[in-house]
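Read the figures in this text as sums done on the coordinates, not as results from a lab. Keep in mind it's a predicted model, so treat the numbers as computed, not measured. Cβ atoms are built from the backbone, for glycine too; each structure is taken alone.
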Structure P
């Protein structure tokens, strides 16, 4: 029986999402709202519309196509996102490529057919398939089916997750996972909720479960002024050690997703954040190494 799900992208020849050369599937839908997120297009579990202002020729075909008059073009082009029903008639009418659908419904079999195309590279490099997001555990049945089909074909699998999900969904997905890449965004539950919208208590419990079931690596998304304090770094180290994990991947904040907020008609949050300097990253790496763990800048497998 085929299982359907929604994804934003399938990225081939990925080299930072697990060992070797990989195909990374970005699923759509996430229960977290991290204030520094570079992928807001993966938040909602349904297709959305990107507006690429630079490509707009102001033909006006989209305005005529909209059945509920949700698009205006006075001084500035605007989609009333509250009124928009996502019928996509405007996207179909746009001839300049300014309006684009982000998110598509696919079957698990569709995804695995794409993954299979590079199986020769996986075998030579020790690579495979990575399911990322969004939050893969937000679509447990769809993701489980993909992972199961990959294992049947001898393809190595990685789950890139925030760990925020029902424990039964975690157990279901882990049945066919070889490696988990888990983000630990903050060790303080109140701070975690302030900056991601959810507490970390469920994440902590799921991390313990994951560590018992399969291999795991911890990632620390380093955000200046939020989780870069020595206290939080040391608590992250302590918890990582308690899981029996020997390495933390430090991933400094970047503003590469800035244009995505604009294309979705959302407020750009990146004005509130500073990029972390190399010296600051090195200091965090030194703290981790001095505690007896390995540390990498980014995911160096």
Structure Q
């Protein structure tokens, strides 16, 4: 299927979702997630192998988890497309846990690096932070279709979230942090030879070290943060954890491997607790574990 056809189909789905009440659109998203799961045998098989290997579960349990992951993705896409309609209700839809860590870190004036993952609905999490009046930025990877990239930027902007570059744009990140703002980065990505290989869910994975390095240089505070859906509802919990370091960033004599391992440990703990909310379809171990990619 070419990009234009995919875009037309996506546009039709988007129009239907936005024409429905918010709760109905989320239910439709879950159903579309199941359809995608049923139609994606190769990708589903790959995702199940990752799940079996990383979580040490049986095939039946892995199938349940991966199916739930697709449903969560469908719900999340539906929410993302409609979140401008509920921006004023985000305080009711998202409960914060550990907000004091964010307030204290921002008060230092050196900026905050939210280290997160493709867990729950990460986009709603960023929007909820912005809705509470915090200066919020998010780094994301460009999509294969530029129109989708522009749509993501637009939807974020509608909710007060500024999109910053792609991948880990060092200069853009520095500017955000020097302004004393918050910047969200999804750490659960395979960056191949541009990262350090450390355990992720117990398996060696190439992981970006740029966030830890820049936080140490600027004195910015690193805060692990995760968005988790309550069951199958449209209500979420946003967990902001204390920094793994007392002063908020790695010591000068700490290796990047050690620093990134602490970040991965926090991510892995939440994925193990909410496995059906992580995006197993992403090839997290593509460059390090050829058997599961």
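Before moving on, here are some points about what is shown:
- helix-only ellipticity at 222 nm (-39500 (n - 2.57) for each DSSP H run of 4 or more, over all residues; to 500) from the coordinates reads -15500; which among P, Q: Q
- Taking distance in nm of label points 7 Å out along Cα→Cβ at positions 21 and 189 as the criterion, the largest value within structures P, Q is that of P.
- Structure responsible for 49, 41, 27, with Cα extents along the principal axes in Å, for residues 5-140 alone calculated and labels P, Q on offer: Q
- At a computed 19.8 (mean count of other Cβ atoms within 10 Å over residues 37-44), which of P, Q: P
- For log10 I(q)/I(0) by the Debye sum over Cα atoms at q = 0.07, 0.08, 0.12 Å⁻¹ computed as -0.30, -0.39, -0.85, the structure of P, Q it came from: P
- Structures P, Q, by mean count of other Cβ atoms within 10 Å over residues 61-68: label with the highest value: Q
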